[in-house]
1. Work out the source of -10000 here, i.e. which of 1, 2, 3 gives that when helix-only ellipticity at 222 nm (-39500 (n - 2.57) for each DSSP H run of 4 or more, over all residues; to 500) is computed.
2. Of structures 1, 2, 3, which gives 0.50 when FRET efficiency 1/(1 + (r/R0)^6) of positions 66 and 194 (r between Cβ atoms, R0 = 25 Å, to 0.05) is computed from the coordinates?
3. Matching task: 3.8 is the computed value of distance in nm of label points 7 Å out along Cα→Cβ at positions 170 and 306. Pick the structure from 1, 2, 3.
4. Given a computed value of 25.1, 85 for Rg and Dmax of the Cα atoms in Å, which structure among 1, 2, 3 does it belong to?
Structure 1
Amino acid sequence: MGLQPRLFRVELIALVLVLPLLITGCTGGGAGGPEGSGGASSDPSGPEKRALTVAGLPLVDVVALHIAVDRGLFAKQGLTVRVQPVQQSVQALPALANGQVDIIGGANFVTFLQAREKGTLTTRVLAEAARNAPRMTRVLVPPGSRIRTAGDLRGKRVGVNILNNIQSLSLNSILRERGAGLPAYRQVPFPQMGALLERGQLDAVHAVEPFASAIERDLKARTVLDGAASPVDGLPLSGYVTTQRFVDTYPRTAAAFQRAIGAAQKIADRDRGAVEKALPGYTKIKPAEAAAIGLPGYPPESSAAELDRLIAMMREQGLLTEDMKAADVLYEPGT
């Protein structure tokens, strides 16, 4: 990347040790057995485990999860799904490892591919959640900023949610293609980006929806770069991730979850109105705001070729050191 020091692995360990695992609150849907018993099924053709806990971020990425709950798509597959909110997907890593949650929705692919390589957790991707699309992420500056072009970002303090991750990976790729120098990244949680930008503690932020629109509205911030510019347009961003142990133990459950999420992704992909209706239920986005924000792509089917493109970018920028193939990461029933 002309990369910052490799802080990610240290931070991952620190986050796993000290961050609060889960934030109070949940939603549920579907039909299934009692959660205290794990909802084990006696039907030899149905899901082995009917009651699932899915950690979900308050981001537009996971709207299909909530559509599937609200429309009974999990129930049609014999599943009960409880959604447990988290603020960062890495917060849920220890809970995923010890079985407190079964799946993480909206899991940042960079984080979980790195965890897999390091051996922290053998992760498997059940489905893609979101792909990069225009106005979903963007680099924002205060209205009076002298930063006007990509070249002006060289050496500037740019806020990203996690260092050496998807935001810096994608922005570095855009800047390199344009022959521009790289910024100095600062780790800042999305909800704090606007305040630090307003106080002058950051020169710019690489923000994702719905936070980007809130910063634009509240600060009259200006867009310098769209985060979906070439060569990262359509890049896989996040997905529904579980463990190898889970898919080995509950293969029919994993397949049932895939079918329900796939059906919900199709709805999100084809019907923006359904997305706008679902967003206020689990984010702070108001209905009027939902109609204006930039949305990601919601792929109805996962693509090994697209995930391989992300892996190649990670290797190029030093975020992965070993060869990895998407076919080994994506879960297919029977594998």
Structure 2
Amino acid sequence: MTVKEVSHILEQLAPLGHAEDFDNVGLLVGNPMQEVNGILVTLDTLENVVDEAIAKKCNLIVSFHPIIFSGLKKITGKTYVERVVMKALEHSIAIYSMHTALDNSPIGVNAKICEVLGVEKPKILIPKKRAIKKLVTYVPKSHAQQVTDALFAAGAGALGNYSHCSFKTEGQGSFLATEGANPTLGTIGTLHVEEELQVNLTFDAILEPKVLNALVQSHPYEEIAYEVTTLDNSHQHLGMGMVGELPKPIPETEFLALLKEKMNAAVVRHSAFLGKAIKKVAVLGGSGAFAIGAAKACGADIYITADLKYHQFYEAEGQLVLADIGHFETEQFTKNLLVEFLNKKIPNFAVTLSESITNPIKYY
């Protein structure tokens, strides 16, 4: 199995097209055609992680955080990033990063936090915008089923737990084929009117090339009339953070004790208690101050995240409890999620959970 083939498997969990624009995801170091001997899964790719990969004969590191985030202008070994890249290249070790592609997945980072905490039926906290596109095309009635079936097979018309969703309107299409044309219907030089269906389908934006290819391959016309627009609708099954409910309300102090225990947190920094039980829980792994407003808007009793600054705790405004358990702590189970996923997809392959400690923050 090659690095490229493993990458395709990982994209089933977290398509790279779902990552945020600022991010750096996918294969960061290495040859995509290299044969993989073993996979080491880690949260961060540090020098000790590369050493671990060498010792365990793993030549592909699957990491949550990208070791290369901003551009490298030189590789001299001066910084830890440069040293990691140099050592990985020296030992022919590829590095693949998931980051916000997995953050945005409905079965990714935040779903794992909810699982660990026992939060039930979680939904996306901040649905991703401009991630849905709409295709409108015009097809002769005789070929409408052929075209829509091809579009469905390419992934168009899928909405949450529903598939094969479309809307069709009857009408008449007209065209006049000029010299050099090769019309499927009608003749050159004569105005032709055809009974057609206007077909409307929505699809995940990352599927656009696949959907348009299916349209071209299945449509009978030489020249195909179609429109693709990006919708303002939010993608309810894709985005940052999650929110759900506990099986039963838990007093604030008891829930924080549970949070500390389940998430292996050395300390929980939190805003003032409100004197009411915790039932509705919002979570967002990593730096999540930007989602405080969304957590309040959805009526969460507590919002669990990391990297909150002093003044951001004021934003609780007596509406919920803000709980900061640490960046590493919110994302620590991500590598377990990845190992579980890879073991299901390639059960007879060597997938190893990294034992290296990569949390840069220590507590005294």
Structure 3
Amino acid sequence: MEERLTSFFVTRQAIVEPLGPVFVDAARTLEDFVIRGGKRTRPSFAWTGWLGAGRSPEDPEAEAVLTACAALELVQACALIHDDIIDSSRTRRGFPTVHVDYEQRHRDRHWAGDSGHWGTSVAILIGDLALAWADDMTRDAGLPADAAARFAPVWAAMRTEVLGGQLLDIHGEAESDETVSAALRINRYKTAAYTIERPLHLGAALAGADPDLIAAYREFGTDIGIAFQLRDDLLGVFGDPAITGKPSGDDLREGKHTVLIAEALQRADDTDPAAATLIRTSLGTDVTPDQVAELRTLLAELGAVDAVEARITSLTDQALTALDASTATPDAKRQLRAMALAATARAY
């Protein structure tokens, strides 16, 4: 995947350089963001989905398929850069977020205008560039015409779903929808669809897989994708910054209405109104480390943590059952099982 991504950025130089050093620098920022981080989860699921449909790395179109799979990292880059703006996040993977980086550049140079607004504006454009280049990378991958035709509608659906999921997320926060069902719907479209379900679907579509395998992949991908997000929700409150690359308790400061918070509020409203008030008044504020510790204890005592852990286990079991019953190759089943367990494993 790294070679495919690096090679693609080289091909953009002839387009970028005539625009001058400002745009060259922005393109380099995007390249650095993509190359230096991430576990390549989405391309890996897409590639494994292709192999699981009976294809081989020795197939003539394997190189083109691998390139198309790698393009998912550019969709991910767009989502992360924009998500960091929406969430007002200051760090990502141990580095300043893109908008914060450019905000600081503006401030250091004593340029005209508001530094924060300028940094956000540049980051929006870099995120847009990532999404545009993801399309370029798949178009130029060299896919056979029939594979490209099967790929296109799945790719289009995935892009729409991730943007729709992001809109559902910020809308839910604005109207203070605290229900578990709302949080799960966001998880389904903001994360699960483009993290696991659609990448597997893309791989299967490129391989010309039968409808039954596609359905099994999508069932597996949806369940594991939601479980993956639930694990991320727990890490957002309980995670070690050395693992997450973000400050401890950042999800609380950002006021995210996750399944974890929804479960806690549902229980607190029934049994402990004072606890419910504390959670609601703390979300979205600059909570101190001591307040984070207090809220962690409260979430655990209310049973919300156990409820989320139980949901992760249930979803993972359902997904693995669907995978085992599918027609995916034995090697792919073993690989997807290992990837699923790694994506949902406790790490805090």
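Bear in mind these aren't lab numbers, they're just calculated from the coordinates by the rules spelled out. Bear in mind the structure is a predicted one, so any value in this text is a computation, not a measurement. Cβ atoms are built from the backbone, for glycine too; each structure is taken alone.
1. Of the structures listed, the value fits 1.
2. This figure was derived from 1.
3. Structure of origin is 3.
4. This value belongs to structure 2.
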